[in-house]
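The numbers here are math on the coordinates, done by the rules we state, and not lab data. Since this is a predicted model, take the numbers as computed values, not measurements. Cβ atoms are built from the backbone, for glycine too; each structure is taken alone.
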Structure I
Amino acid sequence: MAPDGVGNELKHWVKTLYPGYFASVMATGIVSVALLLIGVPLLSAVLLGIGSALFLLLALIYLWRGLAFRADFAKDLMDPTKVFGFFTLVAACGVLATRYALGGFVAVPALLTVAAFVFWLLLLYWAFAMLLFSNERPIEHSVNGSWLIAIVGTESLAITWVLLAPMLPEQRGALQLLSYLFWTFGVLLYLIFITLIVYRFAFRRIQPGDLTPPYWINMGAMAITTVAGVRLLQVAHPTAFIAALHPYIEGFTVMMWAWGTWWIPLLIIIGIWKYGISKERLSYDPSLWSIVFPLGMYAVAVYLLGRLPGLEVLQPVAPWLAWIAFAAWVFVGASWLWSLAKGLLRSTDRKMGKTPDTSS
């Protein structure tokens, strides 16, 4: 039975809430970072405020869902196609921590980093234990692009550890080591997951509905890995261990960026096939935020790479990419608001006994 009234509509929405809705915070936060880097601080600050408010609102909603709809919440945690969506919480904490750290804050990014680390530990071992002991689905019904959000969460911690190092000089060595460990672990995890995803693409039948927006994380995971690598290269007062690894980190970082760049045309081709050739209807879906985030992260990656010696040729490209990411954020955000408005109108019409006008 369809929910009746605004209150029941809201409860139904919370009950069936998309596990990866914190991607909206990730997208807002990284576009804020991109705009800050290219010299648009006011707009960046506005997006930081929106992202922070979204974070708090979604935290309350997810807490509500976990308490009021425990069965549905638990079902998502046991679903291999959905469980990795919860890593958007880890990445949201990491992205906001990064933006606050770049703004000169210390306590807020430190608290967000600790929270991200706790959620990362719990979710990572839960997901692997679930896959090991309870999942019986074949690969084509298990693997999707949302798996790579685990890498995004891992690399977001690599970035925040290294950004905190100058603020906590007494912990400089430990934080730089943690950053390197999370950076390289994220790379290893990506290699495992992307192998499964490419196998899924190449050797199992693909339907348009299978190619969901989180597959853009194929590129976004490499973009954030690039950012983490550059942050390690740029750290002030590197330890002897990190300094010795500079050539390796630099070469591997550029290689990861090249691999991420290779994905962009293929993802565009997939979109053309999905929405153009296969005529799948394009409408608002919360997973669309998983397209905005990679675009913003790629802009940040190109900006930071352009600051490395020999890669200055990339500098003029970064502002264009940042504005493309902002335009995508505006489009998806406006689509979300329009979707909410239509939902409220339908609820009001049902409550008043009217038949909704579907002509539009």
Structure II
Amino acid sequence: MKISHLIALLAVCLIVSSPASVSAQSWEKVVEAAKKEGKAVVSIPASAELRKLIEEGFKKRHSGIDLELVPARGTSITRRIVEETKAGVRNFDIHIGGTNSIINGLLDEGVLEPVEPNFILPEVKDPKNWWGGHMWVDRAKKYVYNFQAYLTESTWRNETLAKAEEFKTLDDLLNPKWKNRIGILDPRTPGAGDSNWAFLWQVKGEEYLKKLAAQNLSLGRDQRVLGESLAKGKIAIVLGLTYYSLLPFINAGLPVKPIQHLKEGTFGTGGSGNLCLVKNLPHPNATKVFVNWLLTKEGQEVTTKAMGQATRRLDVDTKWLNEIGVLPAKDHLSVKDYLEVENQSEEKLEKVREPAIKLAHKLFN
């Protein structure tokens, strides 16, 4: 055999046996198996915009696999997942949401399975594509994958009733002017409400929260109802709501604006950008396909746009989020600084959020 022919043959062998080629072959097999399963069942945050964009984006890429998306509040859906799983009902594959309901509602109940073995596509698997590499919420670093990181403004105002210059510090919320005019997402239940409350507990202390509660806060558990109350001027300020809850009112041109640049700053979070998988997946291959789509550049552009929460993917533009009071961690912070101010990890839940929630139960019972 001529040397030139031998070199060509070796080159072909290297291409066929390369990791990228093997990965491509494996991926095609997973996609075909997923089509036979027919669907994946995914619990997502209660956002009509998110549901619409995920359905459109995933169908464009994988038309032969259906998505059964279930938008719901974290506490109610995690309770349902646990009850079904323990009863031997295999329905849900994937849950996406906030960490408090995941840690306390799913992880502690032992109904999750490791996420990373489902990473197949090179752009998903490679930690270099992610700010901070692969990040996990749970101590074991295997069950709750965090694909978002940002500093958030979760305090909003009706700009016809409350002017930006009236708020320089959190102490300004104690002004008698705002008594009976502040709404809050109930901090006794997992979500942005308790995350915001825990931040206030950490930076201002219990005495401040007692004074804030004395403002006769309007508690609510329905984010849309609270957002509508703010947009229509029934309240002047709302605490604990994030951008995606208010997006319908913002798009409608209603006078809803974040309260920004307070002296005390704000906290770091992954928001609703946390992914976990339910044990004994009913649709294991369709789950792999959805997870790998979600964590691609395309999937992360969808979630970032729909929720107004910043992905950690380095190849997705997030600078536009600054305009709505969301500061992407990858554009503003070092990983070390972010880890100091975040309050969503399993460790921070125990040290910060749990004692803050105990106080909320005392004040609002």
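A value of 2, 9, 15, 15, 13, 11, 11, 9, 8, 6, 2, 0 was computed for P(r) over Cα pairs in 5 Å bins from 0, in percent, for residues 68-179 alone; which of I, II is the source structure?
Only one of I, II returns 2, 9, 15, 15, 13, 11, 11, 9, 8, 6, 2, 0 for P(r) over Cα pairs in 5 Å bins from 0, in percent, for residues 68-179 alone, namely II.
Have a look at I, II and say which one yields -24000 for helix-only ellipticity at 222 nm (-39500 (n - 2.57) for each DSSP H run of 4 or more, over all residues; to 500), as calculated. Write out the running numbers ahead of the final one.
Working: I: -24000; II: -12500.
Considering all the candidates, the number was obtained from I.
Just checking, which of I, II has the largest value of mean count of other Cβ atoms within 10 Å over residues 148-155?
Numbers: I: 29.6; II: 24.8.
When mean count of other Cβ atoms within 10 Å over residues 148-155 is computed for each of I, II, structure I gives the biggest number.
Give the label, chosen from I, II, of the structure having the highest value of relative contact order in percent (Cα under 8 Å, 6 or more apart).
Numbers: I: 20; II: 26.
The maximum falls on structure II.
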